[in-house]
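The data blocks that follow each hold one structure.
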Structure 1
Amino acid sequence: MCRYRFNNIRFYVKVFSLPRGPFPLPVVGNALLFRNTKVNQFVTINELHQIYGPVFTLWIGGTPMVMIAGLNLIKTAFNSKHNELMGRPKTAFSEALLQSGSDVAFTDHGPVWASLRRVAHSAVRKLAISEKLSDLVDDVVDETVQTMKKTHPIGTPFNPKSFIYANVFNIIASSAFGKRYQFEDKELKYLEDSFEYFRANSNALLICDRIPVLKLLPKYAKVFTKIIKTMSGLSVFARQQYMDHLKTHSSGVVNDFCDALIEAKEEAIQEAKESASDLTDKNLSLVIMDLFFAGSDTSQYMMRWILLLMANNTEMQIQMRDEIESVIGDRVATNEHRNECHFVNAFIAETLRYRGVAPIGIPHVAMCDMQLDKYHIKEGTFVMGNLLSINRDPNLWPNPEVFDPKRFLTSDGKFVSNIPGFTPFGIGRRICVGEKLALADLFFITVRLLKSTNECVFALPTGDGSADLDPNPDILLLNTPKPYEIMLKTR
C-alpha cells in the first residue's frame, strides 16, 4: 500500500510539472477519454485544445504526450536548429520493425539517421521524376480498372477498397523492388491482410504498449502478440526482397528504389565515405520497409478519400476529366502534364488539406531538456504536432470545413501549392521523406483512373453530395474514410 501511494505521488508530481491538460488517473492516464468509439480521436483532441489552449498534456497510461497546435508553434518546435525534438519513441512496434537496425522513420536523429535519410531522399526524388513511374502507373491502374469493370458492370455498387489496394501496393512494390502482383495473388492478399489487421487493432497496440498491465488480459495479449508477429513478418519480407535484389543487381543499373540504395552503398564504399558503415544491408532493407509500409498505407487511404470526394462532387470530377482530355488526351501522363493539369492538382491538394491521412504523424521525442513556448519539457517527453489544427485554422483557410479546390488556384486558374499552412506531409527535418513520390503517385493514379473510365463517372448510389465524410473513428492516429460504396454511371 505504501509503495502504491508513493508511486501515485511521484506520478502526480510529474503531472503538475508538464503543461496543463485533462486530469489523468493512475495506470490508465487519459485513455478513458477515447472510450467512445463513435467519436473520431482527432475531434476529441481539437476539443481539448479549445479547453486547454495550443499546448496541453495527454496521458496514455504513465506516458505523457505533449500536444501542440498552430502553425507558428509547430514550426518553432520542429524546425529548431538544435534538433531537440528529433527523437523517436521506443515502442514494441518499432522494436519489432527495426530488430536492432536503423531506418528513417523510427530511428532517433544522429549520424546513422542522417546518412539513411540522405540516400533515401535522393532515391525518392529520382523515382518521382522518372518517366518509368508514369508508364508503370498507367499500366497497373488500367489493368485494375478493366478487372473492376468486368466484376462490377455500370450501375452496380461496390466497395473500391480492394481495387485501390491492388493499385497502390503494385505501384509501391514495383517502385521499391520491381515486383508486380496479379489481382488475386496470394502474397498481395497476405500484405493487404497484414496492413488491415494492423490498422484495425492499432488502438490495442498503443494502449498495451503504454499500459503494460493490459497484456495480462487474454483479449489484449492475443491481439498484441499477433500485431508484433505481423510487423516482424513484414520486416522479414522487406529484408528478403532487398537481399534477393542484391544477388541480381548490376552495377550502374537503377530500375527501382532497391537499386538506388544499393548503388548509394557501393558508391560510399568505393569513395571511402564516412557514411559507408551506416549503409548496411539490414539498415537499407529497413529503409525499403519505410517506403513500402508508410507509402502504401497512407497512399491507399488518400486514394480512397480522392475517389469518395470525386463521387460526391460529380461536377468537379467532370471538370477534372475535361482538363485531362484537353491537356493529355490519349497520351500517357508525364511530369510535364503535371504542371498543366491545374484543377486536378488543386483537387488532390484540397483533399490532402481537407482529409489529410496523418494529421499527427509519428511522435517526436525530446532528446534533451528544452523550452517549448513557456513550458519546460524534459528529455524523453513525447511531443506531437496537431497538423489538423493548421488545416482547420480559419485564419489560414476561410470556411475550412468546406471542400473547395479553388483555394489552390490563382485568379487565372493556375495551381499554386506554396500556401502558408499547407503541410500535409509534416513540418521540419522529419517531414515525410516520400513526399515527392507520394504526390506523383496520387496524380498519376487519379489521372489514369479517370482516363480508363472516361465514358462514365464515379457516382454514389445514394446521389451526389450524400457521402458520409466523417473519418472512421475505429482507426487510431490516421484520418481514414469509413467503408463506402460507389458505382460507375454513364455520363
Structure 2
Amino acid sequence: MLNFIRQGQRWIVTTLVALVGAVFILFFGPWDFSQTGGNASVPVEVDGIQYTIADVQRVRDGLERQYRDALGDRFDELSPQLQLQDRAVRQLVDRAILAAEAKRLGLAASSSEVERLIRGAFSDFRDEQGRIDEERARNYVVYEWGSVRRFKEEVASDVILRKMGRLLLGSAGASRAEARDALAYREEQVRIAFVSLDPSSPPDDLEVVPGDVEEFLRNEAQRVSDAYQADLERYQLPERMRLRHILIRTDDSDEETARAAAEAARARIEAGEDMASVAQELSDDEGSKELGGDLGLLPVSQVASALREAVADLEPGGLAPVTRGEQGFHVVRLEERRSAETRTLEEVGLEIADALYREEQGERWVKAKTEELAAEIAGGRSLEEAARTLGLNIERTSLFSRRPDGFIQDLGESVEAQTAAFSLTTDAPTWPEPIEVGPRTVFVQLLERRDPDPTGFEARVEQERERLEEAAQQRSEQAWLAARRTELQA
C-alpha cells in the first residue's frame, strides 16, 4: 500500500477472487451498496477483517487514477467495461482473505515496523532538512483514510501481509544469478536487415498483359461473383447530391453587406445568367470557384448541414434562398440527387477481376522470389548479397530488444522473426528459412548484437531480482488463494 502513496495511489489490482465460503459480501445486485442487507457500511468482512464503503471508494478512486494514466483520453469510453467498483470490492476481498489467514497464523506487526514503514512512505512530505511536515502528512492521512488510527491499522496490515507473502513465497525467491540472466536476456539488443515479400505490393514493372484481366473474368466468373457477395457492403452507395454554390465570406465585410452581395448574385442567376460564370466571378470559395461552384457528387452526410437543409425540399435545378453558413452567405442550387443504391456485379466485375488477378500475380511473384532467395542463401550468400543479386529491396532496423508480442519496428509483430533475430550469430548471420509475417514472406539477417549496458548493471540486477521475487510471490499467493477457495467450497 505505502509504495503507492508516493505515486498518489493506494492500491493496485492483483487478483479477482471468487466470493465463496467464509467470505461475506453483503449485497443485492452488482455491488449496489444502497440496496445492502445486514451492516450496509461494511460490505466486505472475512473472519472479523472488515472493510467499509469508504475503503471501497478509496480503492476505486485509486484504480481510476491508474487507468486514467494508462488509457488517457480513452478512459471515459472504456470505463464501463472496467467495472471499477466491482474490482475494488474484489481486491479488498483478496486482501481480507490473506489478512484473515495471517491472523490465524499469529502474524503481527510491531510498532517499530509500522513506524519505519510510515516514515519511509512519506518522502514527498519532507522539507529541505529532511524532516517530515507532520501537519501536512496528517491532513493527507485524514483526508484519505478518515483518521490517523485507521491509517495506522492499514499500515500494520501491510506489514503483516508482507510477512504473509514471504511465508507463502518460501524458497521460491529469485537468486542474483537468475536475475542477472533474466536482465541480460531482456536488455540484449540486435539490429537486423530483412527482405519483405508482399503479394499485395509486387514490383511496379510486374507485367499485366492487356486482355488478361478480361480473360480472367471469363474463366473465373464464379470466383469473381463470390468475391462480390463476400464484400457486398463495399459496393453499397449512400444517398448523394451534387450542389453548385457561390460563397460570399463575412470575414472582411459586415453581415448586411455580405448578405446584400449574395442576394444580388442570386438575382442575376434568377434573371438568366449562367451560375457557373457568376460563381467564377464572385465566389470566395477557392476550392470550387474555378469549377463554377460545382461541389461534386457527395454523400449527403458529407454536405454541410446548412446547405443540406437549404435544398432539402428542392427538385434538381432548384435555387435555394440565400443561406447563412459557417463561413458566410451561400447561393446554392441543387444540380442532382441520387438515391442510395448497390453497384451491380456487371458494373464492378472487371474491377474485382483486376484485383484478384493482380493478387494472384503477386502470390506467384512471392513464391518465385522466395525460392530464388532461399537458393542463393543455401549457396553461401548473405541475405544482403542475395537481395542485391535479385534486385530486391532490403530494409534495416535500429537496435531493438525482445518484446512479449514480438514487435519489431518497420517489420511488425512476429515472435518467430524475433526469435530468429536473437538466435543468429556473427558466424551464421542469415536465417536460412523464410518467415511468414501476416501476408508477407520475410528473410532476416543479423547486422549487430549489443550486450546490456554495463553502467549500473549490478544495481539493475538487484531491481530485477526484486521484480522476479515479487512476481513469484504473486504466483504463490494466487496458488494459495486457489487452494483456499477449493477448501472453502468443499
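Nothing in this text is a laboratory measurement; each read-out follows from the coordinates by a stated rule. Only a predicted model underlies this, so the values are computations on that prediction, with no experimental measurement involved. Cβ atoms are built from the backbone, for glycine too; each structure is taken alone.
Quick notes on this structure:
- Source structure (of 1, 2) for FRET efficiency 1/(1 + (r/R0)^6) of positions 179 and 251 (r between Cβ atoms, R0 = 30 Å, to 0.05), computed value 0.00: 2
- Each of the structures 1, 2 was assessed by mean count of other Cβ atoms within 10 Å over residues 235-242; the largest value belongs to 1.
- If Rg and Dmax of the Cα atoms in Å, for residues 75-210 alone is computed and equals 19.3, 58, the structure in 1, 2: 1
- When mean projected area of the Cα convex hull in nm², for residues 195-466 alone is calculated for each of structures 1, 2, structure 2 gives the greatest result.
- Each of 1, 2 could give relative contact order in percent (Cα under 8 Å, 6 or more apart), but the derived value 20 comes from 2.
- Largest in mean count of other Cβ atoms within 10 Å over residues 139-146 among the labelled structures 1, 2 is structure 1.
- Which of 1, 2 yields 57, 53, 30 [Cα extents along the principal axes in Å, for residues 99-330 alone, calculated]: 1
- Read-out semi-axes √(5λ) of the Cα gyration tensor in Å, computed value 36, 28, 23, structure in 1, 2: 1
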